[in-house]
Structure 1
Amino acid sequence: MPKFPNTLTSKLPKAGTTIFAVMSKLANEHKAINLSQGFPDFSCSPVLLELVAKYMKSGHNQYAPMPGVMALREGISEKTEALYSAKYDPETEITVTAGATQALYTIITALIRENDEVLIFEPAYDCYVPAIELNGGKAIYYQLKAPHYTINWNDVQKLVNHHTRMIIINTPHNPTGTIMNQGDMLRLEKLTKDTDIIVVSDEVYEHILFDGYEHQSVARYPKLAERSFIVSSFGKTFHTTGWKIGYCVAPSNLMEEFRKVHQFLVFSVNTPLQYAIAEFLKDKNNYEGLAKFYQAKRDYFNKLIQGSRFGCTPSAGTYFQLLNYKEISEEKDTDYAVRMVKEFGLASIPVSVFYHQATDYKMLRFCFAKQDETIEKAAEIICKI
């Protein structure tokens with residue numbers, strides 16, 4: 001087919017195929033064990049599948065209301081209040097989205113204008129910056145450093161100015177598996193006090209924290225919550241990443257702006273799945289046991305690789321574990337990750353791709369949201385390297 005003339009100018013000239021697609025494709029080509037992309041290799045609850053079939057068969061197959069099925073919004077409101085003592089009105093302050101990525105894009109599109117600055121903490125999940133740039137904004141980077149990836153808020157303060165429109169945080173953090181604590185939230189609250197800065201809190205792993213830590217949602221902090229959007233994901237919580245259903249909560253004045261964009265971006269989200277999740281959400285056991293479930297997998301994976309040459313600081317949350325290979329090779333992490341697939345049959349994600357300047361600490365990210373058999377095979381490979 002003839003191509004459009006070369007006068008076409010890309011709005012994202014630096015963007016290519018995401019690292020997740022690249023590594024998964026490579027894993028498939030080499031029949032490697034895939035611990036790169038963050039998805040479980042086990043099924044979701046059969047009860048949830050039965051509920052989906054129930055609502056499909058009962059005729060809930062047309063457009064849902066633009067903000068989401070009310071039963072689901074009410075369930076989200078009840079869950080948020082029970083967990084974080086924060087009441088969000090399901091009518092005006094909660095919107096169901098086609099996954100967390102759509103929610104994040106919608107927030108940025110609704111609020112970021114040309115030359116607005118958005119502060120992000122890197123290594124950062126790869127959908128933040130393209131959304132900022134597509135809307136004419138400018139990403140300002142604070143670099144988290146290995147091995148602990150903690151935030152020095154005095155340094156963050158120096159990056160904030162009258163152009164700062166938004167700060168995006170992510171806790172538990174992908175890709176590092178670290179978490180923000182109460183002190184971090186209080187410093188963020190102080191930093192944004194008496195400003196027009198909007199906070200976007202990516203909390204898709206809110207139910208996956210280990211070693212007794214409690215999730216510090218911005219919803220726990222009223223002065224912070226009043227300027228914040230919170231984004232979460234049922235895909236991460238219920239092992240259904242392919243369903244692409246998430247949600248966003250925010251005070252009504254912020255949510256009003258969110259919905260102005262949401263209605264033209266997707267309008268509404270999969271109807272029978274919303275009804276099914278609303279009913280499934282009523283049983284708290286369906287999400288309250290998630291931390292224990294994944295901690296067992298983290299601990300099992302880390303125990304199996306103890307004898308390896310990889311360095312390991314146990315992750316505090318998410319279903320990812322970083323491993324340091326500096327005692328094995330001086331190769332760039334992008335090169336070493338590819339070589340691991342081709343020579344050893346194991347796929348991971350090089351962490352440098354989450355930095356805008358490809359900062360390389362010789363770290364690879366492994367997903368342990370896998371069956372024990374998969375974890376065992378992967379650990380055996382790691383120990384042989």
Structure 2
Amino acid sequence: MHDFHYKDDILFCEDVPLGKMAQAVGTPLYVYSSKTLTDHFQKLDRAFSSVEHLICYSVKSNSNLAVLSLLKNLGSGFDIVSGGELFRALKAGADPRKIVFAGVGKTADEIEFALKENILFFTVESFPELEEIDAVARRLGKTAQIAIRVNPDVDPKTHQYTSTGKAENKFGLDMEASVEAYRKALTLKGMRATALHMHIGSQIVDTEPYQEAVKKIIPLIQRLKKVGVPLETLDIGGGLGIVYKEETPSTAEAFARAVLPLIRDLGLKILIEPGRFVAGNAGVLLTKVLYLKTSPVKNFVIVDAGMNDLIRPSLYGAYHGILPVVNHRIGKVVSDVVGPICESGDFFAKDRSLPSVEPGDILAIMSAGAYGFSMASHYNSRPRVAEVMVRGNQFQVIREREKLEDLIRGEKVGEV
């Protein structure tokens with residue numbers, strides 16, 4: 001599952017003690033395992049090896065250049081949702097013909113940037129966007145390859161904020177509207193509709209919602225082919241879940257067994273967009289215990305990381321395991337693990353039974369490799385933390401810790 005493990009009560013990432021990195025680089029600190037990233041990508045790649053496919057890693061989950069470069073070297077393409085993510089992917093050496101661009105609010109500048117780089121295709125989410133891409137493409141003398149994002153109205157049984165394939169969500173077009181969008185695309189000179197895209201949500205632990213969505217999509221594909229839409233690719237999205245607590249998510253093999261029989265004979269290349277599945281359990285956030293505080297009703301473990309560093313517990317009520325980097329103390333204490341941010345929502349655990357700790361101890365907040373640093377902010381004017389990549393018995397800083405000067409970069413004292 002991942003390469004974080006204890007050896008004689010010392011928590012390691014691969015063959016490097018986490019405490020060694022905390023001492024050398026400081027805390028808070030994100031640590032990623034290159035072996036875990038590689039293993040998870042390759043498991044999914046192998047699971048779909050019986051069909052023509054492309055895995056496009058979801059850049060939004062963890063966009064560090066070292067992570068992107070590692071995955072690029074494994075053959076990954078990239079799923080992006082902004083011009084900034086396109087810039088990152090290209091800086092990491094990505095092949096533009098392995099980049100797909102999703103998102104409901106692409107700007108004309110972002111569309112132009114992507115067209116000039118000759119990306120694989122845009123995922124179109126509305127009729128106005130269809131017209132905007134066509135207009136920009138014609139102005140540049142380009143032909144945009146596009147997919148229509150179809151919203152199959154399937155409940156992915158995940159958190160309401162990470163559900164994207166239900167009728168009330170902002171993403172994609174319903175079945176009938178999708179047909180009309182493809183018909184319209186056939187009349188536009190600046191584009192060619194070569195793919196169909198669906199994505200039903202994130203942290204999905206069961207294969208049944210995927211099967212339901214694909215079964216809804218298949219008749220649509222057949223209908224589109226009959227009216228002359230030159231489909232070449234079916235993008236089934238991502239969203240595969242991971243273990244945070246006691247979930248039993250689908251493995252890559254089980255996912256493939258569930259969907260491949262449905263799509264194998266469609267004659268289309270299959271595109272998959274994993275993010276969390278690859279990166280989630282490949283990273284931890286190290287944080288130092290600053291103070292212990294006791295009230296009449298609570299015990300608090302106050303640490304140096306905050307919700308600006310890892311917002312998932314505050315935003316989603318998400319569970320992250322918390323382990324001591326040195327597990328030598330006796331006894332457990334029910335505590336809230338909280339940060340220094342001036343919000344009551346600044347917590348990593350509530351009423352959690354944890355090994356007893358003392359100030360100066362280092363804790364590892366687990367399963368933080370996806371939607372951790374990528375969602376970090378400067379809230380409370382806190383510099384963003386450093387990131388480290390581990391390879392075997394070596395580690396490298398892949399993002400320097402920000403300095404105070406970085407907080408005001410680009411700002412000016414107003415004179416009006």
Structure 3
Amino acid sequence: MKTQMSKQKVFISGDEAVALGVRLARPHVISAYPITPQTIVVERLSEMVEDGSLKARYIHVESEHSAMSAAMGASAVGARAFTATSSQGLLYMAEGMHYASGGRMPIVMMNANRSLALPWSIFGDHRDSLSMLDSGWIQVYVEDAQEALDMTIQAFRIAEDAAVLTPFMINLDGFILTHTYEIVDIPDQSKVDSFLPVFKTPNKMSLEKPKSMGFSTSPADNMEFKYQQHKAMLDAKDIIHSVDKEFGKTFGRSYGGMIDSYNCEDADYVLVTAGSVTGTARIAVDNLRSRGIKAGLVKLRYLRPFPDEEVRAAAGDVKAIGVLDKDISFGYEGTIFTNVNSALAHLSIRPVSINFIAGLGGRDISIKDIEGIYHDLEEAVTVGKDKSFAKVRYVNMGVEIDG
């Protein structure tokens with residue numbers, strides 16, 4: 001199938017939006033292995049390479065581990081590289097992901113968020129990507145197909161910045177976003193070419209300037225390498241903000257950088273979300289506002305680097321903050337809640353904070369569910385901080401659990 005780019009607006013899925021964003025970014029190498037619900041991305045890219053609309057080397061590998069290995073090999077010789085995965089496939093890449101970040105290889109990868117086995121599920125939550133927070137990759141969570149396309153272009157620009165040189169993972173909620181069709185504006189190729197420079201990196205294999213790309217270190221100097229890696233991730237915050245602002249000036253759309261706030265200026269109760277559930281939460285906020293409840297919303301766009309300063313600023317004078325996690329770190333709490341709470345710990349006056357676990361294995365999260373979360377936050381404040389209430393609550397639990 002030949003993919004047309006002549007129309008400015010097209011009706012496509014989130015997966016297809018990523019594929020079109022990749023084509024606009026002009027990668028040199030695509031390493032592909034299909035896994036539901038990511039498969040459409042690499043299928044569309046194969047069609048683009050086949051029909052000549054994307055001039056790239058397309059490598060159909062035998063596993064996700066090989067997909068990451070091929071992307072690393074391409075990046076190591078100075079090529080712009082892209083790959084995509086999901087769920088168990090992401091975990092199969094884990095070894096290579098640490099290698100890629102330690103080697104400062106700015107690979108861009110799309111991950112279709114999907115629950116992890118067992119039980120087997122093809123439906124989406126955030127347990128796959130959040131289990132890889134410590135792998136050294138930048139992680140962004142997008143809300144809709146337009147943001148998916150735009151962030152694919154931004155991802156290459158951010159990852160390849162000389163101050164960053166860090167791999168980048170774009171996360172799309174499985175099926176809810178990957179397979180939902182929306183009207184998406186397709187940027188002009190010439191504008192993308194101006195926005196995204198040709199990839200150049202000093203960190204590559206070269207016969208003219210040979211260097212070791214797979215070295216070992218002793219305990220005496222290993223920590224310095226890890227510090228440089230960490231500092232590059234922290235430095236990425238400024239790059240993320242500047243790239244998003246420039247993208248807005250060039251294409252007319254921007255996303256707020258690290259976070260996006262909604263009705264937080266005078267809010268008493270704020271909910272923190274990530275990914276596609278944010279749209280549902282906005283409707284709930286509007287409903288509650290019409291009833292006189294001062295509800296606000298913070299969309300966490302980036303989990304790494306973590307927007308700690310932005311979270312604290314958004315907390316302001318709110319009475320209670322809820323964190324909606326489509327994840328649970330078994331035996332404790334949701335991973336996003338842990339990160340948010342750590343940021344709030346630096347406030348002199350902390351709001352009540354409650355973790356809401358929802359959507360595991362793709363379970364629906366309704367407007368009513370989210371309105372109920374705000375009512376729980378209001379109740380917690382009414383009861384008082386000195387009273388006993390659960391720090392972690394489960395939304396729309398369908399079965400009783402012993403223990």
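Calculated for structures 1, 2, 3, relative contact order in percent (Cα under 8 Å, 6 or more apart) is largest in 1. Structures 1, 2, 3 were shown, and distance in nm of label points 7 Å out along Cα→Cβ at positions 255 and 295 at 2.4 was computed from 3.
Looking across 1, 2, 3, the calculation of distance in nm of label points 7 Å out along Cα→Cβ at positions 31 and 359 that yields 2.4 traces back to 2.
Using Rg and Dmax of the Cα atoms in Å as the calculated read-out, with 21.2, 69 as its value, let me know the right label among 1, 2, 3. Structure of origin is 3.
For percent of Cα pairs over 19 Å apart, for residues 23-190 alone, the highest value in the series 1, 2, 3 is held by structure 1. Sorting 1, 2, 3 by distance in nm of label points 7 Å out along Cα→Cβ at positions 103 and 127 from high to low puts 3 first, with the largest value. Across the set 1, 2, 3, FRET efficiency 1/(1 + (r/R0)^6) of positions 199 and 375 (r between Cβ atoms, R0 = 35 Å, to 0.05) reaches its highest value in structure 2.
We did not get these values from a lab; they are worked out from the coordinates using the rules stated. Note that the structure is a prediction, hence the values are computed from the model and not measured. Cβ atoms are built from the backbone, for glycine too; each structure is taken alone.
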